[in-house]
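Following are the structures in question.
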Structure P
């Protein structure tokens, strides 16, 4: 029989050395895989807070934009309602002014008056002339005197 066809028993030193070498290679590969996994985990632990902060900031920005849009819409609606009310009032004022200007009045009225100041009083005499007749008002107003 040739040596190639011979089977070596498991207890021979060659088999033990080969098993030891294969075990060393497997342990080295497993150690490298564990180190790579550990490096990836450390990198991910550093990266995850940044990602979460960016996501939180994006949500806050969106919320802020929505709030500004709501505030703008509310202010526009309030402005529109106030403008509409102002225009209604302006229309009513113009109608009243037009009617008043066209109103035929016999006399617009005149106020004439004279006054006289003495040491302690103001003598006031007013004559108000309207269409129906004159109205005369005479009043004596005491002046405050500092002592």
Structure Q
């Protein structure tokens, strides 16, 4: 079972690389998806706490999507009500949203002088202005990322 799961993650990373290029390491993007929802493409939009609204396999908020330039699925209209949800609930458009967000805001969050997957994870989880904040070691997202990252030596 673990081998099948690892192959599925690797397949997603290959898909991300073929469609979106190398701006964000495809294995890192796959692990980000895995950490967010186990890359569950049927993850519905939900409000986990007042004022929050996250959707899709990457658990993207409307503000994150807007900061990324409001990417949309081909043929959609950015002004259409539901364009946000349609994009971020789609694996490819969600990945494009992450890629664009990182192209604008990715920084050396942990201050080690190198921008790595950890910085992508921190930026995604804590936001562009809080990426140097603390992620609890008991955080489910963090634990799932670490498990995935260990498979790819990230």
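What follows is calculated from the coordinates using simple rules that are stated; it is not laboratory data. Keep in mind the model is a prediction, meaning the values are calculated, not measured. Cβ atoms are built from the backbone, for glycine too; each structure is taken alone.
For structures P, Q, calculate mean projected area of the Cα convex hull in nm², for residues 43-82 alone and state which one comes out highest.
Q
For which of the structures P, Q does the calculation of Cα Rg over 2.2 N^0.38 Å return 0.99?
Q
If you work out distance in nm of label points 7 Å out along Cα→Cβ at positions 99 and 123 for P, Q, which one comes out largest?
P
A value of -23500 was derived for helix-only ellipticity at 222 nm (-39500 (n - 2.57) for each DSSP H run of 4 or more, over all residues; to 500); which structure in P, Q was it taken from?
The read-out was computed on structure P.
When relative contact order in percent (Cα under 8 Å, 6 or more apart) is calculated for each of the structures P, Q, which structure yields the highest value?
Answer by largest value of relative contact order in percent (Cα under 8 Å, 6 or more apart): Q.
For distance in nm of label points 7 Å out along Cα→Cβ at positions 115 and 139, which of P, Q scores largest?
Evaluating distance in nm of label points 7 Å out along Cα→Cβ at positions 115 and 139 on every structure, the highest lands on Q.
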